[in-house]
1. Taking distance in nm of label points 7 Å out along Cα→Cβ at positions 310 and 382 as the criterion, which structure among P, Q has the greatest value?
2. Once relative contact order in percent (Cα under 8 Å, 6 or more apart) is calculated for all of P, Q, which comes out largest?
3. If Rg/Rh (Cα atoms, Kirkwood Rh) is calculated from each of P, Q, which structure is the one that comes out at 0.96?
4. P, Q: which one has FRET efficiency 1/(1 + (r/R0)^6) of positions 206 and 270 (r between Cβ atoms, R0 = 35 Å, to 0.05), as calculated, at 0.70?
5. Consider the structures P, Q: one of them gives 1.9 for distance in nm of label points 7 Å out along Cα→Cβ at positions 30 and 214 as calculated from the coordinates. Say which.
Structure P
Amino acid sequence: MANTIVLGAGAVGIATAYYLERAGEKVTVIERQPAAAMETSWGNGGVIHASEIEPWSQPGMPRNVLRWLGHEDAPLLLRLSAVPHMWGWGLRFVLNCTSARFRRHCAANLALALHSLRSLQEIRAELGLSYDQATNGVMKIYRSAEAFDRAERSFRLLEPLGLVFRRLSAAGAVAIEPALRSAATELAGAFHFPNDEVGDCNKFTQGLAGECARRGVEFHYETVVRAIETDGGKVTVVVTDKGRLPASRIVVALGSYTGLLLRRLGLEAPIYPVKGLSITFPRGDWADAPRMPVIDDSHLFGLVPIGERMRISGSAEIAGFDTKPARERCDAIVGNASKTFPSLKQAFDPGKATFWAGLRPVTPTGSPLIGRTRIEGLWVNAGHGHLGWTMACGSGRALADLIGGKDPGIVLPEPQGSVFH
């Protein structure tokens with residue numbers, strides 16, 4: 001029996017460990033935090049959505065990034081201090097902003113997202129995990145008729161591939177989500193995605209980690225990975241701050257930090273950290289809070305009910321590995337949400353809110369890296385960008401299938417960088 005070590009206990013790493021153990025592997029997980037899902041998987045937007053699989057590398061984005069320079073309320077803010085460290089990644093990003101590549105990456109992301117949703121639902125049914133899940137779908141609203149029509153054209157292209165949605169008038173949107181009543185006169189329309197779900201990624205991942213431990217997966221928390229050693233082109237040892245662990249196989253699922261570790265082995269994984277923000281506050285303080293997630297295309301935020309809490313997420317900031325939630329950008333997100341939901345101003349108490357930032361591991365194509373590297377026994381499952389929660393279960397399942405020599409049943413995203421060849 002191979003001894004497989006999974007590096008990273010975020011949603012992707014834990015899902016990988018779960019499916020590997022289920023396939024009969026002896027699995028060890030190494031994580032620097034004291035528990036699973038304490039970094040990027042802690043405070044993400046909370047939506048498992050096939051409706052949001054579009055890569056950020058899309059036509060028009062480079063021009064927008066330049067236009068947004070210096071604007072603290074910009075949806076995607078590039079800090080000039082980050083430019084010297086990311087020019088190669090940035091060039092690849094720009095090269096992927098063509099219509100043909102965008103469509104190709106959308107199709108790959110959708111296939112993985114749908115596979116992941118099915119896998120998540122099977123895990124939930126089998127294990128009975130509770131993680132503040134809700135299955136009444138997600139709504140995306142539009143104020144511009146041009147943006148609304150453009151979005152519909154994009155969704156129609158994905159419809160034959162499995163995307164399910166309903167086009168709604170402003171009145172139809174209010175009928176499903178009465179909290180939108182005050183914004184109805186401004187809306188050009190909305191789309192409802194009935195198959196999208198909501199859940200607390202931290203609760204799910206910790207619950208699944210607990211199940212893994214019960215099944216015999218060994219966990220080393222508060223343990224920092226220093227290096228991976230090889231011999232004769234094969235992995236042999238994971239070096240940590242607490243000792244050396246022999247391994248027949250290693251899966252690197254370290255999110256934004258994946259590339260830093262692989263670079264020491266001469267492998268290039270084109271993953272760059274993009275900081276995202278969320279603000280979480282008690283739902284009970286807001287009497288007429290939305291009942292379902294609402295994503296605002298114009299004001300660029302997501303407002304999501306998660307159990308007894310509300311979470312506002314948004315913002316993308318390219319600033320290296322900084323994880324401090326800038327208060328001015330948090331305030332901008334709350335301000336944008338208040339334009340759509342005016343009663344939020346009275347309900348929101350900063351003193352009761354949790355302000356959080358996490359690093360999305362973004363690749364130039366907007367699709368993850370899943371597969372075997374050119375070093376024997378070394379595998380990667382990382383680079384999921386803003387879709388880590390959405391794709392976690394499907395990615396873990398697909399990688400376990402590949403390791404076991406099985407067909408994962410879907411076409412996985414194309415390789416990137418020198419990590420696979």
Structure Q
Amino acid sequence: MRKILLLGTLVLIIFFKISAQEKLTSSKPLPIMAWAGIPETESNPERFRELKEMGINVNLSNYASADAMQKGLDLAQQVGIKMVTSCPELKSDPETTVKRFINHPALAGYFLRDEPVRKDFADLAAWAKRIEAIDKNHFCFVNLISSINTTKSDALGTANYAEYVNTFATEVPSQLLSFDFYPILTEGIHESWYAGLEVFSAEAKKLGKPFWAFGLASSYNELHPIPTIPALRLQLYSNLAYGAQGLEFWAYWMSPGLRCAPIGLDGKRTVVYDRIKAVNNEIQNLAAVFAGAKVVSVKHTGVVIPKGTLQLSTLPSAIKVFETEGAGALVSILENGANTFFMVVNRDLNKSLPITILGDESLKRVLKDATVVKSAAYSNTTEIEPGDVAIYMYPTKK
């Protein structure tokens with residue numbers, strides 16, 4: 001009987017090993033930051049845990065003093081998230097403030113400015129250099145203006161948007177770049193969004209710097225609808241397809257004048273909270289795809305493609321057939337170590353996108369929980385839901 005039991009156990013072990021599916025794992029999560037995070041008056045462990053529960057691992061809140069900032073950092077450490085510091089003393093006495101916070105486990109970086117123009121760069125550079133003279137391990141954070149017009153940007157003080165980004169990065173010490181663009185409108189998608197992503201991604205690549213980009217967590221006027229899951233997915237997956245190494249949400253906590261946010265004026269969760277939580281969760285499941293990935297190419301399909309972008313004309317050798325119907329898709333090829341990913345984003349917020357894909361034996365499909373299965377296990381024709389993504393994988397060529 002004992003021999004029979006041992007044999008049965010061995011058979012089960014072999015069976016589970018054979019049937020176990022491959023799953024991608026990442027040693028580090030993707031940074032996801034909340035802007036206008038927890039107000040100082042609401043800073044307590046419960047609120048910080050609530051923020052983390054939504055899938056946020058970096059918080060940016062303005063504090064009235066360095067002492068208050070210290071309390072915020074301590075709370076962040078308790079729940080296991082990071083903070084980008086923002087308090088008046090960081091500007092008035094950066095040396096003392098940086099020395100105070102430099103070794104705090106919850107410190108991610110130092111917030112300097114939102115949406116500067118060209119004439120602001122000299123002051124920002126001087127400020128950042130004072131901080132970096134003491135602390136080179138934590139980033140100075142500046143968020144750049146959105147790329148509404150990529151070919152003309154007189155208001156920014158430069159000839160075009162690419163010059164604006166490049167001049168900033170050249171003059172202001174910065175470990176990473178960030179810009180905001182809220183493209184989801186009640187009447188559709190902003191026509192300049194992808195052109196802006198093209199420019200920002202290209203400039204970041206030239207400069208050898210990672211970049212972070214936004215998803216709109218609120219509705220600040222009637223032009224922008226309350227965020228839906230398709231709208232959130234489209235913004236975030238498009239940013240990632242262009243190589244973003246961090247994601248940001250504005251705004252987490254509702255303020256007078258906004259039409260919605262994840263946390264309302266009454267301090268209670270709105271419908272947006274759970275929508276963002278769901279999308280953040282699926283993106284972190286796929287951190288092994290995006291974190292540290294290098295963009296090989298980004299192209300688009302469709303009879304009409306977004307302005308400022310390029311039409312997909314060639315396929316990687318692992319993919320023999322690829323076709324899309326309807327409005328078309330964003331197609332990104334990302335290289336991440338031993339794996340290369342073929343990422344297809346449905347640009348349509350209202351209709352599913354039928355696609356046909358046929359690959360060689362090396363082609364696999366990456367599911368939303370990071371499980372990897374052979375592409376051949378699925379029909380050659382499938383659909384991608386509005387704003388959503390399909391990800392395929394094959395070995396990186398050596």
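Coordinate-derived values only; no laboratory data. Here the structure is a predicted model, which is why all the values come from computation and not from measurement. Cβ atoms are built from the backbone, for glycine too; each structure is taken alone.
1. Across P, Q, distance in nm of label points 7 Å out along Cα→Cβ at positions 310 and 382 peaks for P.
2. Going through P, Q one by one, relative contact order in percent (Cα under 8 Å, 6 or more apart) peaks for structure P.
3. Source structure for this number: P.
4. This figure was derived from P.
5. Q
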